[in-house]
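Just so it is clear, none of the values below were taken in a lab; they were calculated from the coordinates. Please read all numbers here as calculations on a predicted model, not as lab measurements. Cβ atoms are built from the backbone, for glycine too; each structure is taken alone.
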Structure 1
């Protein structure tokens, strides 16, 4: 009799713990990306013409440095190191920031942002609206990295990014500091994560 009561309590405790873990996980990954259905015709090429400084990030702080770049684009003075100290929803030890953290931080700075899931064409269409786009690339649970799309040239099949991991400007007169061919970018953009795959963040005032 006592064994049965102990067993039932153990099952109840395990189930409660599982629900707690599931609830916490759902809270961290919410909001889920919205399917992008923007259907306008984008130009063959587009670049963000605003001037902005490039900061080089320490390890595992790409979310903060990418967010700081976005803030400067909107005229808000920001440094990546300071944003990192304030940005929420960081994973302890690794320092990885969930997309939710970027969205919440931008909202705290009075900027509107939305998380989308789409394809290369919808990504370009969002950029052609006039503001840089935050993009998440990676390889499953091995690594994830945020960059900022600042331009593209469809005829050359090139995409131009600000990448805070780059120590040198590889682009010269081209926008951003890193160029990726579309085919290669697509391999990086296919993160292998069930929810955060082919996602990007649009920001506006």
Structure 2
């Protein structure tokens, strides 16, 4: 499949949120990525349910929700109600990961599992065939604008090998430090979806930047 681009709302201008969402609507972006942080699982707090409800009201792109929170199972139904098309939960936060994935899929959402930079892809051996998506964090989760962790390139290759070995249909999403240079290398390594935050919203022409990322 052609690769997808999912700009991260975390880097948007929250004083002009509707304008930022409409920019995404009018761009070549495929998804809108939502980073949900609780200040416990990661050392930061982003935004919650009321903001997501407002975004969903105006956004015409599928919402790709990334839960960087403890006990994500408590909120799976809420994110379904809020309109998430893709729901990512962290391997590190889910005690019963199969159960979490099954619940997400039962509600009609695409089920994703996310790995922190230090977590090896081998932990997914028994579940990769059951998920729709695996997201690799290429920065430490919690803040935007961080430096890309170089090992993510090799990690992406290892994940692609595992997916093929297990006959999984999972796509690979990468979150953190994505730009033209890292994006091209990640796609060559097997990535399918690129999340870009500050690189898009901090650009002089975000719409053009999204279009360029689509053409990598």
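For the read-out semi-axes √(5λ) of the Cα gyration tensor in Å, a value of 37, 19, 16 was computed from one structure; give its label from 1, 2.
1
Given 2.4 as the derived value for distance in nm of label points 7 Å out along Cα→Cβ at positions 49 and 193, which of the supplied structures 1, 2 does it correspond to?
Source structure: 2.
Between 1, 2, which one scores greatest on FRET efficiency 1/(1 + (r/R0)^6) of positions 73 and 185 (r between Cβ atoms, R0 = 41 Å, to 0.05)?
Between 1, 2, the highest calculated value is found for 1.
Assuming 25.1 is mean count of other Cβ atoms within 10 Å over residues 65-72 as calculated from a single structure, say which of 1, 2 it is.
Considering all the candidates, the number was obtained from 1.
Given 1.13 as the derived value for Cα Rg over 2.2 N^0.38 Å, for residues 97-136 alone, which of the supplied structures 1, 2 does it correspond to?
Derived from 2, not from the others.
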